[in-house]
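These are the structures in question, set out in turn.
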Structure 1
Amino acid sequence: MPRDNRTLTADDILPVAQYELIRKDKKQEAVERKKLTRLNVGPYATALFENWDSMWLQVQEMLRIEKGGAEQLADELRAYDPMVPKGSELTVTMFFEIDDPVRRDRFLRSIGGVEDHIAIHVGSHVVPARAEGDVERTRESDGKASAVHFFHFDFTPGAVAAWKAGEAASLVIDHPNYGHAALIGKVTQDYLTRECF
C-alpha cells in the first residue's frame, strides 16, 4: 500500500464525485490532526507538520477546486508527494502570518534567509531545515522572505533514536530578526513517531 511505502500515487486519489461522499469526514479528521501537528513559534510563525494523510487531502482538495483532470493530478503529485515524510525525516509547512499587509511586508523584508535559520533540536541533536527546492524562498532582488515555506528535517539515526526515546524536542528559529523556539509536546512527538519514522 503506498501509504505504508510513504509515497502518494495516482491510485490513491479518488474521483472527485467519490471524494465528495467522504469529504466532510476527511475535513473533520484534518481538524483533529492539526491539533496534534500545529505549532506556533513566536508571534508570527506557525509550523504544520505534514504526513501522508495531510498531503492526500491537499491533492484531493486541489482537484476538487480546479477540476483539472489527469494532467492536474500529475502536477499535484509532483508538488505534494515530496512532502510526505519518507521514513527518516519530518516535513513542515511554515507560515509567517501578520494580518496587516504593510506590517507583513515590512516583516518579511526583515527576515530574508530565514530558511537557513530553522532547526529541530532533539536531545543533543540539531536537525537543520532543508528547504523544498521547488521555488526560491527569499527573493534575490530585494531579500524579501516568502510568507510560506516548505521544509524537510533529515534526521540521523541518532536523532531518530533520541526522538523515539522521547527526549525533549523543540522547533527553533534563530534568525537575527526573529529568534523564537517552541517545545514539541509529547503527544505530538508520539503521533509523529507513528506517522513519520
Structure 2
Amino acid sequence: MKTVILGGTFNPPHIGHLFLAEEIARQFGYERVLIVPSFRPSHKEVEGEVSPRDRWEMVVRSCEDSDILVPDDCEIVRGGISYSIDTVESVLKRGDVTGKPGLIIGDDLFRSFPTWKNSGRLLELCDLIVAHRESPQRLDYPYPHRYADNIILPISSTDIRRRVRSGRPWRWLVPPGVYRYIEAKRLYRS
C-alpha cells in the first residue's frame, strides 16, 4: 500500500492534524496515512499529565471514521525516545508498503533536519513531504523533498490544553471521540 507517515506528540490530536493528513494523502496519491504518536519525542517534552497510552487512545479515536487514517502504535510499543528513522524502518519491515513511504514534516521542524538521528539514511528510505505550519511560503531547503500545498489551520495542541485548563471553548477543535475521551478522563485540567 502507498503509505505516508505522520508522527507527533498528539497531545491531543486535533482537526488540524487530521485535515493535514488527508490533504497530503490526496495530493500525493497515498492510500493510507499512518498516524504515529511518539512515546517520548526527541525534540520536546510532553506537557501535562497525559500518558503515552492516553495519547495513543486519542489517536485511535481520531481515526475512527476514516478510511485512510490508520493509527500506528510502533513508537508507543518500542518505548524510549522516538526517532523517525526507527519508525520508518519499523514500517518498512512489515512488508506492506508499496514503494518508498512518505514522511510528513512541518516546515517548523525541517530546518533542524540535519541534526535528526541518521538523517542521511532517512532520506534514502523515505520521501520527505514538507507541510506548511509556520510559513505560507515555500522555504528553500538543501535536501530532497516535496512541498505540500496545504492551508495552515491556526489550531495547536498547546492552545487546546490551555483552553481546557481555563474553561474556554475547545469542543469543536478535536474529533468527537477525542472530546469524549478527554472529558471522561478529565485530562488537561491541572
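A compact table of results
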read-out	value
Highest-scoring label, criterion being Cα Rg over 2.2 N^0.38 Å, among 1, 2	1
Origin of the derived value -12500 (helix-only ellipticity at 222 nm (-39500 (n - 2.57) for each DSSP H run of 4 or more, over all residues; to 500); candidates 1, 2)	1
Origin of the value 3.0, where distance in nm of label points 7 Å out along Cα→Cβ at positions 122 and 154 was derived from one of 1, 2	2
Comparison of 1, 2 by Cα Rg over 2.2 N^0.38 Å, for residues 18-105 alone - largest value held by	1
Which entry (1, 2) yields the derived value 3.5 for distance in nm of label points 7 Å out along Cα→Cβ at positions 146 and 162	2
Value 23, calculated as relative contact order in percent (Cα under 8 Å, 6 or more apart), assigned to which of 1, 2	1
Origin of the value 20.2, where mean count of other Cβ atoms within 10 Å over residues 90-97 was derived from one of 1, 2	1
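Coordinate-derived values only; no laboratory data. What you are looking at is a predicted structure, and each value in this text was computed from that prediction instead of being measured. Cβ atoms are built from the backbone, for glycine too; each structure is taken alone.
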